[in-house]
Structure 1
Amino acid sequence: MAPLNGAKADGTIRVSVKRKMFPAVGDREPQLVLRDVEFEVAPRSFLVVTGPSGCGKSTLLNIIAGLDTDYEGAIDLGPAKDQMTFIFQTPRLLPWRTLYENIALVLPKGDPRHAEIPAMLERVGLGQAVNAYPEMLSLGMQRRAALARGFILEPEILLMDEPFVSLDDPTAASLRELLMELWHGHPTTVIFVTHDRSEAIQLGTRILRLAPGKASVVQDAVVNLTDTQRRDRTAVLAEQNRIFSS
């Protein structure tokens, strides 16, 4: 699981997962989760990995993040390997720390970006909640805080595992808008996991689709929508039908 030789200096991510197995548990046989999954991710692109539950999306993201090393293959994150941030499904805010303190935790002591935390919270609509504790915030607000924490680091690679799952439609839509605004303000390489096809179209510049039972990529498609069209439900639906009907 060492990095591939010949890392690309331009920041391209290279993923090669030859095989990922889940071991036998009780009467359950060993399960093949991923097989021959190979792709590259261009710098500053927004790659969405989609597919139904159980197809290996989150497992793949954990492998890319280095959280799962029990697989055959190699991951090359290039020169940005030490500038990667992971935003999980749950916001993971410490309940005994204020919102400001939760954001500050990811920054080294004395880092000048500590002074930028109030402005970042203002940018995500939490300017009045700097000294609030997580229990005082709705789930949508907590996920805004998670976005702020991710982007305050100015990462070169941002991994996101279904960060808007289980939210009501208006809240999820507003967070997708916020994510795109932050991404345009600080372009970074994003790998975003979701089972929601509409969300995949609204966010991604490119989509990789996994399917249960296949254990590999069954589709690799470019999303041909402008930023304006991504806000148009009719355009999103037409692009969704184009990509996922093939």
Structure 2
Amino acid sequence: MWYTLNRGLKRFFDLLICTVALVVLTPLWIVVAIAIKCDSDGAVLFKQQRRTRNGKIFTMYKFRSMVVDAESQSAGLFNYKDDPRVTRVGRFLRASSIDELPQLLNVVKGDLSIVGPRPCVAYELGDFETLNERYKKRFEVRGGITGLAQIKGRNENSWEEKVTYDNIYIEKFKKQGIWLDIKIIAGTVAKVFKKQDIYEEKLDETLSDGEAARLAEAEVIRLAHLQTKEKAEMTN
């Protein structure tokens, strides 16, 4: 009963905040769109296939902060410091998190919540059906624009750490409800102003961006499909 009530309040809160924000921030959207078009060739919005609750794939929106087709170049999905694919305007958008604002539309559509596990790229964790229980648990709720993992480290966290925080959030929400979301939103605002943990860290600093990304991607998929018994044997 309590959990059902809080899920309803969460959706109402999401719709209220996002609707107001979309109206209030319209002038900013116009300025950002003009800046992106003047700075580099390509669309204003970047669209990407992501996974949300129950593994459902949806199209997520962001302001484009990289060159066109950046995902197929160099570090792929990873963004390391001094990434040459990031445009001049894109650096500011990423540092200020303004590039995330179009996801307000995803919240209104019901793809996302304001707070929840960050939705992974559709293929980022490999085959969804064979994910281990720990990784699949984070898909019990809608993905979010921000989450507990983001205020605890953002891109500095490894996928293992992100999953841990995401699962903690899911359990805590059952007890604390919408109050937990409010605290996370406040923590996110503070994090954005400090401009912390914007870039991901390489597993090996001697590697090029492309090599580091391929190594990290393979390791993430391996861990996401590592079953409980195998994991226990590794830690013993």
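Each reported figure results from applying straightforward, stated rules to the coordinates on display, with no laboratory input. These figures come from a predicted structure and were not determined experimentally.
helix-only ellipticity at 222 nm (-39500 (n - 2.57) for each DSSP H run of 4 or more, over all residues; to 500) was computed and gave -8500; which structure, 1, 2, did it come from?
Going label by label, the one that fits is 1.
Of the structures labelled 1, 2, which one yields 14.9 when mean projected area of the Cα convex hull in nm² is computed from its coordinates?
1
Out of 1, 2, which structure matches 26 when relative contact order in percent (Cα under 8 Å, 6 or more apart) is calculated?
It traces back to 1.
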